[in-house]
Structure P
Amino acid sequence: MGANPIIYCLENVTDYAEFERLCHDLMTLEGYPNIEPLGGFKDGGRDAIHVSALDGKTTIFAYSVREDWRAKLSEDAAKIKKNGHACSRLVFITSSGVTASQRDEAVGFITKKYNCELDLFNIERLRILLETKYPHIRSNHPQIFPPALLAGLEQINRTEHRDHILIHYVNSDLALAEWLARKLTSEGYLVWCEHLRSLGGERYPEDIDGAIDKRISCLISLYSRASLTDPNVVRQRAIAMNISKQSRNFFIPLRIDSLPIEEMDQLTCQLVFLSFENDWAEGLRLLLEKITVAGCPKILANGNGIASHTFFESEILSNNAETLVSNCLQIVHLPKNIFRFTPEQPVPEERREELRQAWAFRDLHNGSFLSFLQPPEAVAQIYHFKQSGSWPSRKKIRIEGIFATHLVSELIRKSMNVKGFEKGLQYCRNTQMMYFPFGLAKGDKIKYSWPNGRSATVNTVGERKYPIGKKEHYRYYLSPDFSVSLNLSDEFVVQLRVRVRISDTAGVPLPYRRSLSRRKHLCKNWWNGDWLSRTLAICQFLSDDNRISIGDNKTEQIVVSSQPYIVSSTKGINEGALDPGFYKRDDLLFLQEDGGGDDLEGDEALE
């Protein structure tokens, strides 16, 4: 019996027709939406075909549960050629194991003899799809994956005692994560939260995937827009959701800000969230009920003391009042209506890319556009846009199937980007960042004013020498990143996060890991004041007369204040009493990790 239940089930498939259906389902999700099942005994080597709507190329699919998969591959390829079937790519799926050398030989053989690309799915590749990427598919094929057998094998594999609650989040959601960790600890639960030291139990595990699989009683996952695209978070959620199919209430999703439906995958759309958008106290009450039902053990007898100790290890509070400046901007004016515009002829995709930098819109599948604003005159004259509908922007309705609040949030965010392009910022396709180019600002510096009226300047771009390894020079560019959410008063608020684009001296973006190490080098001594200065400078650069206005028609204009929200606190923080590791952690919150790469140069030396 295979140690993994998915492997075991695939190795023991007896229903070939059901295996074909499983393969069809997986291939539909893997980028072949128009797959056409064929099958049967006289299929000419073809179990299914797919003709691309983009280039007309044909992909042929062949499936096998035979142990001699290599012979089956040759047989199917020969039949395809003998019958004269057009084939640009052959996708071969087998329930057998395939070594690296066997794969390379098979790919070379098919390419050389049949002039055809081979995409080979072996049993381990199927396991990854069924276990982490599309676990919901298993329930559609009980003949292959008997629910009782899977549950039993999963229970055997999870022999460790489950005694911890894991709080799962991205860095930008740290405030709520730590608050929850302390609250749950005070209730007597053992909690793992990455940015807090041990809360009465073991330290945060190095192998988090293994801990999810074997050591936690439930996983509390914080869903925000930033978390939807983090690859590690997405993978670990998939592991937890897979476990939750056999252990109800194991996976508890919390919604902490507005999540546009179009940015969610199919599994996320089906989740039932506990809401922490507006009321943390009510959200905590519901969460505690959920945790109780899940049967999470209460182990800590002095949870209150452990939780409070994380605050008062030293006298960090002072009685000196402080002024706090946020990175949130008030929306002064929002158009009352959202319009649908329909062109007389379709707008080509290459023109839409250009159009996105001049007009904030949501394009619909039928070729129409939704926007607060009229299309730019130059484009309107070419494609002859006509207004074909309108809806109130502040009512809680659906507009063309989209929640109005999600649509308004999207259009405001895109409008802020349009303002940036209007002011001369550029867009990098590689990093998907809008950034200040060299030469945009005089002397590559922006003048700005602090809330107390003091004037200052800040660099928008620069060049630094990386001191490790090859000691090469690199360039950096400030990059504003906008998001929009609803505040407690149900009003939209624009949030600005300052990011940094990193390139070589020719302006070419560096690979992810090289970029990350240089960003650490650049930003390691940027503290709150440094980030605030850049936030203020960018806001004031985008503004005219202290307002950021998008659109010429005043009734359609979106107007955003260039002055962030400012509040006063009756108490301050005694920074000298903070833990020495606090600032290292605080610095990491501003490092945007947004890609892949394999260049490890310099990373370890900077830690």
Structure Q
Amino acid sequence: MKNREIANLFEEIADILELRGENRFRINAYRRSAQAVSGISRDIEEMAAEGSIESIPGIGKDLREKIEEYLRSGEISLLERLKNETPPILLDMLRIPGIGPKTALLIHAELGVGSLEDLKRMALEHRLQELPKIKEKTEKNIIRGIEFLESFKGRTPIGIALPLAEDIIESLEGCEEVSRLEYAGSLRRHCETVGDIDILAASSSPEDTIKYFAGLSLVESVIVSGPTKCSVFTSDGIQVDLRVVEEKSYGAALNYFTGSKAHNIRLREIAIERNLKLNEYGVFEKKDGGSGKRIAGATEDEVYSALGLPYIPPEIREDTGEIEAALKGGLPELVSRSDIRGDLHTHSDWSDGNASLDDLASAGKRAGLKYILVSDHSMSLRIAHGLTAKRLISQIAEIDRINEKIRGFRLLKGSEVDILPDGSLDLEDGVLKKLDVVIAAVHSSFKMKRDRMTERIISAMKNPFVSVLAHPTGRLLGTREPYDVDMDAVIAAAAETETALEINSHPLRLDLDPVHARKAAAAGVLLSLGTDSHDPSLELDHLRYGIGTARRGWLCKEHILNSRTAAALKKLIERKRKRNP
């Protein structure tokens, strides 16, 4: 938990420094450090005790001292001083897509806005247009941005919720009375954000288990505590609910508390049709005046079997056809981690990544992968130190050198090439044909009208050297809306041009979403999984978030481009190049 707390504090420092117009390098140093600290698998308190904090990428003496100060005193004096000098509404405004530091400062200075509610009211009254450089379109975008933030209010991204749930489960394993533990709810269904975290435990002593849970170091306050349930807030303000049940009811409870509500309703309807009763305690024979004999409940397999169904994976329990498929014996065999052979989106220190090519190869091999695509940015993305054609040619030679000396693993030569506003690419075909895999992406002009953005993307996909469309809608969860694009048209074009669509596995992207991923697979389009890793020691594990999204989209091994060997993958890519010379 301290890791996440420190990461959040570093992000807050970066936000305030940005408002103050401080040095861009200093701001970025805090943002990179926040990412690094939140991603390490070790407890930062342990690292501080052994004096190894500076082994974290991007952490030098100054930031180490701030981390130690927080661990020692519970605060960072620099942040406290900055907060005292900064109106909170300015930080709130920075969270609104489209509002930068200058606009936030202008609105605050001229209109005296004190809250986002004030800002929304003033925007609806068209008072923002009274300010210089704020036009009707900007005002509408601010209203949309506030509503976008409101839609995520009280929601926690899976990239925060899942590691937290795993930490809690690991801590609860120290309770001797507990025999079974699992997270449930929307987190188990791998939803991209969750309202709270549900933990289910089987225990011989519910009272002792509840007491143990309430005493965990990550618990900030107890909301309510009873004989079999305890709700707490963590220091991050995330609500966690623990429910304790008997072993004989564990499977039924896990099924009930996993949901979804619509899926549970369908299961209860099936139970009624079979003259049974289903609830969180088990499956029972139905008798006049109440429930009869329990016939299932200890495991989820038992519960589904009693209803005449095979086990249904949690990720597709949304009443979107899974019941019908199960009844017909047609449930898909969803893709799993063991099916994935490579990562098709990573960055090295040649652009904006932290790792050398050698380190990237070593990390990929340790992660059990067979290949990794080096896809550094192209030259238009200057902020990411994008590669010119000349530098890319040099990188290709370096990758060839590394591949000559390693066994059982390959670095694939690639680029994340910018799709320019007119639909052309940032690199010439003569350079692109030297690469194994080309992923193309939109990184600019997000506010294009729907027809122009769609035409822009489809134009790029028609290029014979574009193998994958990266993060196809450009969304950042809770931060940036998807750009306005006709995804049905993009999916049709992907099928026509044999271009794969990416499921970007970064937990703040998860783009494509499951709905469009399922549509794409149905249209015969392959999906590509890439972590978008900038630090492989921290982020290659993000692959699990992409796999979860793929499973929610009903995807199987054969739907995933990088379930193939490197040789088979190259054959597919060559087929497009030959088909569209």
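A short reminder: the numbers here are calculations on the coordinates, not readings from a lab. What you are looking at is a predicted structure, and each value in this text was computed from that prediction instead of being measured. Cβ atoms are built from the backbone, for glycine too; each structure is taken alone.
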(message) Given 1.11 as the derived value for Cα Rg over 2.2 N^0.38 Å, which of the supplied structures P, Q does it correspond to?
(response) P
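Given a value of 17.9 for mean count of other Cβ atoms within 10 Å over residues 101-108, point me to the structure among P, Q it was derived from.
Details: P: 13.1; Q: 17.9.
Comparing all candidates, it corresponds to Q.
Starting from the value 2.5: which structure in P, Q was distance in nm of label points 7 Å out along Cα→Cβ at positions 189 and 245 calculated from? Kindly include the intermediate steps, with their values, before the conclusion.
Details: P: 2.5; Q: 1.6.
Structure of origin is P.
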(request) Given a value of -9500 for helix-only ellipticity at 222 nm (-39500 (n - 2.57) for each DSSP H run of 4 or more, over all residues; to 500), point me to the structure among P, Q it was derived from. (result) P
